[in-house]
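Read through the structures below before going on.
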Structure I
Amino acid sequence: MLLIGRFGLLTGAFLALTAGLTALLNPPGTAEFVISAVTVVIGLAVLSLGLLAVLIERKHRE
């Protein structure tokens, strides 16, 4: 479970950062901006789930 959590952290951070940068570079109101904004939300959700998995695993080990 720790490996899944770490992978979730890395994937979520990558999605959120790259989509956030893309959203900043695209003008608001375009399809690319909307897709980037949705991807940022998905990336933050994956990041939070990965963090939750890591915290649960560490608490379980103690």
Structure II
Amino acid sequence: MSTLTELAAQIAELYPLKDKTAGKRYRIVNQLAGLTELEEVSGQPRYIATHTLKDERLWDRAG
């Protein structure tokens, strides 16, 4: 049985992007023509401009 700490580490590995403003975790699903499709832990899609992922004020990358 996993501990909460192990579970949190597994989620961070599967969803390595964290939106610092919303506090939600995402994974990259697809990138095309300057647009990135993200998927939240809940499965909700989100579309953002790819260049915004480089902004460390907005995004935290696990690992």
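Where does the value 4.4 come from, among I, II, when distance in nm of label points 7 Å out along Cα→Cβ at positions 3 and 35 is the thing being computed? Comparing all candidates, it corresponds to II.
Using semi-axes √(5λ) of the Cα gyration tensor in Å as the calculated read-out, with 30, 8, 6 as its value, let me know the right label among I, II. Here the read-out was taken from I.
When helix-only ellipticity at 222 nm (-39500 (n - 2.57) for each DSSP H run of 4 or more, over all residues; to 500) is computed across structures I, II, the figure -5500 traces back to II.
From which structure (I, II) was relative contact order in percent (Cα under 8 Å, 6 or more apart) calculated, if the value obtained is 52? It was calculated from structure I.
Rule-based calculations on the coordinates, nothing more; no lab input. All values derive from a computational prediction rather than experimental measurement. Cβ atoms are built from the backbone, for glycine too; each structure is taken alone.
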